[in-house]
Structure I
Amino acid sequence: MELNTNQLSAMGVLLNHGDLLMGELAAREMVQPPSMTRIVNELERRGLVRRSDNPDDRRQARVTLTDSGRDVLLANRKRRDDWLARRVAELDPGEREILRRAVSILEKVNRA
C-alpha cells in the first residue's frame, strides 16, 4: 500500500501519542487543519485511521490509528530499517565510525 510522507508521518504521531483531536494532530504535524482533514480523509478511506466524535465537544473529531494502520506503519518502518541496515553494512569501518559519531549531532538537531 503506497502512502505519502504526510500520511505516514500523521500515522506515526498517532502511534507515538495515541488518539488525538484533529486540531492536535494538525498542530503536531505543523500543517493547517484543512490539510490534515485531507490527509485523515484518505487514511480513513483506506481503513488506516478511524474518526470519532469527541465526547466533550461533538464539533471536534478524535482520530485513532486502526490495527490495520498500525500494521501498515510498522511494516513500512521495518522495510526502511532493513534497507538502511543493508546500506550501512556496505560502508567501510571508518565510514561507520563517522556515522556513529554523527548520531549525537543529529539527535541534538532533532531536539532543537
Structure II
Amino acid sequence: MEVIYTGLRQTPEMIVSAALQEDVDAIGLSVLSGAHMHYFREVKRLLSEQQADDILLFGGGIIPDEDVPKLKALGVAAVFGPGTSTQDIVAFLQQSAPKRWAAQGG
C-alpha cells in the first residue's frame, strides 16, 4: 500500500483535491478536534460533487460512540477508535478496497 500523508489542518477542499490528484482508492481522516461531523460531511459532499463517490472514506480519532452511526449513515465505511491497531486498519483496507475495485470492473 502507498500512503499519502497531507499533514495537519487540511481543509475538506484540500483533502479532496489531493485525493483526486493522486487518484486514491481511500481517504482516511484522523480527527481529534471534535469537528468530525463537519469534516466527514464536507469531504463526502465534495467527493459527490466531483463524481468520486467510489473513493472509500474511513477514519478515526476521538469520536463519541453515539456519532459512529451518524457517520456511517453519511457513507463513512469505518470508524476506528483510540487504540485500534494498525493491523486492524490494514485488514479493513485489504478487505474493502478489492470490493471497490470489483465495483469499478477492475
### Query
I, II: which one has helix-only ellipticity at 222 nm (-39500 (n - 2.57) for each DSSP H run of 4 or more, over all residues; to 500), as calculated, at -15000?
II
### Which entry (I, II) yields the derived value 0.75 for FRET efficiency 1/(1 + (r/R0)^6) of positions 40 and 88 (r between Cβ atoms, R0 = 41 Å, to 0.05)
I
#### Entry: Comparison of I, II - label where mean count of other Cβ atoms within 10 Å over residues 48-55 is highest
I
### Query
Looking at structures I, II, which one was Kirkwood radius over Cα pairs in Å calculated from, given that it came out as 14.1?
II
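Just so you know, all these numbers are worked out from the coordinates, no wet-lab data involved. Everything numeric in this text was worked out from a predicted model, so none of it was measured. Cβ atoms are built from the backbone, for glycine too; each structure is taken alone.
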